[in-house]
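Structures given as structure tokens follow.
Bear in mind these aren't lab numbers, they're just calculated from the coordinates by the rules spelled out. All values reported here derive from a predicted model rather than from experimental measurement. Cβ atoms are built from the backbone, for glycine too; each structure is taken alone.
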Structure I
Amino acid sequence: MKRLSVVIASLLLFGFTYEVHAVNFAIFHKIDKNMKFADVVKGKHGDFLSNMEAQGAEVLSLTNIPHAMHNDVITLQTSALHDADGSLGDFGLDCHLGYKDESQGPRAEHYLGGICRIIRQGRGQDIREPVIIMHTPIHDSSKGVEQWVKIAEQKDLGIAFYATIQ
């Protein structure tokens, strides 16, 4: 505990302070094969979800990390295990994301990146598809404009990843 206090005091003395932000992360799957995922979707959470549904997508995962700080690692795993003709099947996502808060720097941006694995096994499918998410600038919705940014898409499987910061 003493060591942590020294580190925090040192950071404050040298002007390195990081705010706590909420990182919101959503993963969608196309229902309508003709749908195209937009790069930016405006609106608060409810409007965003309604807009995506109206366009032909369903939410696979939606999460809010309320106290994220610079260099946090965010993990997310959702899965549905099922019986696939007498053996175990799986449909899910496994994500490991790095959050960077550079809002105090010259670019004043937040970044989210990492890797997500899309897993579909059983019922005639055997997919273990990694999706690399490059550290992408994410809009800070607390600055007045509510919007979600598409940070990655796996077009063959019809899955898109969105994020916003608050």
Structure II
Amino acid sequence: MHPLLTILVAAAGVATSQPIGISTEQIEIQFAPRTPDQLMSFYEARGFPAEMIDILSQQCFITVRIHNKSKDKIWHDLASWQFSHNGKPLMREHRNYWLDKWHAMNMPQASISTFRWTLIPETLDYLPDEEEGGNIILPRVTGPISVKASFATGDDKQGPVLNIEYHKLHCAED
């Protein structure tokens, strides 16, 4: 299990099922939907204010791990990910939305920093055999969520584009 997944699970004090995902010759992406109790236990244990926890408990958290299995650089950019539910777009807020929200609510800087650390980076280059992960936050919905993502490849992003689709993502329930 990826270290971030292990930290989140250990902090929450709960077991999870194996992540779900997709794997090709070049890339592996695992998704681990988190229950509200799992994530709120994690944030509560770190002293997050109740106002933050209340807002976050109403969201859909999915921990994502991306592993570059190729011999080329792979470029991750969340702007190239599209989520949908029941055939309609499902809007993922940029990490800056959340950071601005916390600042506007005068949340403690330690909580803001910890929260930021738990999110998957908006953009990142993955070297061969590198893996990285973090949380994606979506609006909470019932039923399957589809994700389509594209990844540029090569040192200069001029290699073949990798496209993935996964149609069985979901928001975990307590």
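Some notes on this structure:
- When distance in nm of label points 7 Å out along Cα→Cβ at positions 22 and 126 is computed for each of I, II, the largest belongs to: I
- Among I, II, structure where mean count of other Cβ atoms within 10 Å over residues 62-69 as derived comes to 14.4: I
- When FRET efficiency 1/(1 + (r/R0)^6) of positions 102 and 150 (r between Cβ atoms, R0 = 25 Å, to 0.05) is computed for each of I, II, the largest belongs to: I
- Structures I, II were shown, and semi-axes √(5λ) of the Cα gyration tensor in Å at 33, 21, 12 was computed from I.
- Of the structures I, II, the one that -8000 was derived from, the read-out being helix-only ellipticity at 222 nm (-39500 (n - 2.57) for each DSSP H run of 4 or more, over all residues; to 500): II
- The greatest value of relative contact order in percent (Cα under 8 Å, 6 or more apart) among structures I, II is that of II.
- Looking across I, II, the calculation of distance in nm of label points 7 Å out along Cα→Cβ at positions 86 and 134 that yields 3.1 traces back to II.
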